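Pasting the structures here.
Only the coordinates and a few stated rules stand behind these numbers; no lab work does. Only a predicted model underlies this, so the values are computations on that prediction, with no experimental measurement involved.
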Structure I
Amino acid sequence: MFDDPKALTTANWQDISAWLTFFWIYVPVVFTFAVTLLTAHAIIPSLIRTGHIPLGINKLRIPMTAFAAVLFVVAAALMVMIVITAQSVENIYDRYLY
């Protein structure tokens, strides 16, 4: 019916290693982006309104939002790299949905 997948070469293992590296860098970047944005736009304003932290902390929101924007760009670039390196699976296993 279908041929078996080909044996993995050293180059295939290097491609898999690159994909996994990009993936494991992507996960903490996205988590840090989410926590930073949540802190800047939900937690800080809420704590200021309730009086738990002083009003001066509100100045931290702009740098935190800028940092989150940088993390978003990095995460988008990493996702592009993940998709590009994941295409090397076709060299090993040429059918996806069967």
Structure II
Amino acid sequence: MTDAANDDAARAAALLREHRESIDRLDAILVYTLGERFKHTQAVGKLKAEHDLPPSDPAREALQIARLEDLAKKADLDPEFAKAFLNFIIEEVIRHHKKHQE
């Protein structure tokens, strides 16, 4: 391999390492953010159970999905992916809320 090719490979390896370090930091942020979100949704679930409210709020969920789709577009993220991600979270939250009501 030539010196130029070695330099290119070294630069590529350094860039790859930087991107992976950023991804690792962002993954940690996502996990801690989800943890914080679920603390609040657990509190909401307990409150709903104490006041005999339904575990699901379709109107709120629809607003949240629309809001997240808009945020996704602004963030240059596929809105369908964002919608699927939020739907997954909502399903998990509702499952937790139903547990509180049992």
Structure III
Amino acid sequence: MSSNNSSANWRQVVQRIIKAEMSKRGVKYQDLSERLAKVDVNQSADNLRNKVNKGILGADLLLQIMVVLNMRKIDRDEIVEIFADMGVSLDNE
């Protein structure tokens, strides 16, 4: 088992959450890029794909994506569930 605090684990959670939200809404990376451009955030579709696939993006971009996807929240229980799916238990549950 990998460490609970492994950056790779957290990156995978970020990746899964964003991809799931995009999928729920039928949003492709080009669509996401266009939505972000409407709020003056310039990210190419390829750049977004790379950042999401690596699970590495700044807090500002995460919040901007949440806004343009109309995400209401990121649920703590969902995060714990994703970790459990990955075989990682969070000690502070």
- Query: Which one of I, II, III has helix-only ellipticity at 222 nm (-39500 (n - 2.57) for each DSSP H run of 4 or more, over all residues; to 500), as calculated from the coordinates, equal to -31000?
  - Reply: II
- Item | Per relative contact order in percent (Cα under 8 Å, 6 or more apart), the highest-valued of structures I, II, III | I
